[in-house]
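For reference, the structures are reproduced in the following blocks.
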Structure I
Amino acid sequence: MSVRRLAKEQPASFAFAPDIQDKVAWWIAKFPPGRQQSAVIPLLWLVQKQQGWVCEPALRVVAEALSMPVIRVLEIATFYTMFQLKPVGTVAHVQLCGTTPCMLRGANSLKGVLAAKIGAKDHCSTDGRFSWEEVECLGACANAPMAAINDYYYEDLTEASLEALLADFDAGKSPAPGSAIGREGSAPEGPALTLTDPRLYDGSRAKPLGGLPNAVTPEPAQ
């Protein structure tokens, strides 16, 4: 298990933005008295949605809002890898899956694209707009290789399609998530190869009820 630590450079303070305060109160109110600490993960997620990562001052703000020790909030933030503990790209943060299915389908070549377009992994680009990291399985193995960019999955990637995605983000666009080759969900790539006979579905091949062994012929309706 990897060791996750807070970034060495931290902002002096953190405060929830005015438009986030209502969401903070809403999450806290979802839990009965004495159980407000159960909102710690949603509040940490709101921190990350506001500034892109979870800084040390934000841990203290969350701890104060939930009346819990700061160390407990730190334990949660460092345990769950969905929380970024250092700054990421302000436009796009790419989490490239490098586990076996994606690796076998070309993830290594995608690393080269990210390194060339963004720079070294686990660091922001020189302008701070992009960053990338390699992660473990994201659960979209049937559509490998894939990456999570910000909040969405982009699947069936090639070097060309990944470059196009980065270009779209760089241009201020919001590329539609999903398969780069247009497959629906995790359906097999290409057209159906089995069960293609239409007679399987139009009833023409169904046997009469009376022809079945030991069949009981239903009584006619009165």
Structure II
Amino acid sequence: MFACISLFIFFLPPLNRYKIIKIWAVILVKTAGYICGVNYRIIGEDNLQKKPSIILSNHQSAWETLAFQLIFPPQVWVLKQELLRIPFFGWGLAMTSPIAIDRSSGAQALRQTIQQGKDRLKKGFCIVIFPEGTRSNPGESRDFQIGGAFVASKTGTNITPVAHNAGTIWGKNAILKYPGTITVSIGPPINPQGIPVKELNRKVETWILNETRKIGNARD
């Protein structure tokens, strides 16, 4: 239903489209709370920034792609372009102004992310990037890709580091959802100016991994 609605509102400015399509995420997150007992709490809410930022987070489930729309200001996501080819879902997703890249294209994908990232930031959007590149199970450790830190450095935009434990109750590709309270921890903003990109990426990775271990399991 919301995919069809999103197609009919294509003529609206991007932020207005986002606010309407976001209702879909609000319904799903609240329904998950009522039916499955999947709730959440926020640590570090005072670290939320008023200006658009680069949100870098661990990626454990589908939950954060929905809930972040309730927690953070208007946002776009860096995602694989094949998602936009999914009938209805992909069409609606395209209306949210994502940065859709071909992950196999390497440097070209990075240039595209920077170019489109500047445009989205100028339009008032935050940019959500999952540096691990794909969802991982709780306790797994994947190398953080440098793209998010690179975009922050090239655009001079603060990074908002985020850690959560959604995967412990809403697993990767899992049908079952377990009752519990997901913790979303928002770290202090990181100014990329004067920090080499690799060092910046390590700084974000270290904070997220340490904070993920600290918040532990979400199951009641």
Review point. Which of I, II yields 3.7 for distance in nm of label points 7 Å out along Cα→Cβ at positions 50 and 138, as computed?
Key: II
Exercise for review: Have a look at I, II and say which one yields -10000 for helix-only ellipticity at 222 nm (-39500 (n - 2.57) for each DSSP H run of 4 or more, over all residues; to 500), as calculated.
Suggested key: I
Check your understanding: Of structures I, II, which gives 14 when relative contact order in percent (Cα under 8 Å, 6 or more apart) is computed from the coordinates?
Key -> I
Check your understanding: 0.94 is what came out when Rg/Rh (Cα atoms, Kirkwood Rh) was calculated for one structure; which of I, II is it?
Key -> II
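Read the figures in this text as sums done on the coordinates, not as results from a lab. Being a predicted model, the structure only gives us computed values, none of them experimental. Cβ atoms are built from the backbone, for glycine too; each structure is taken alone.
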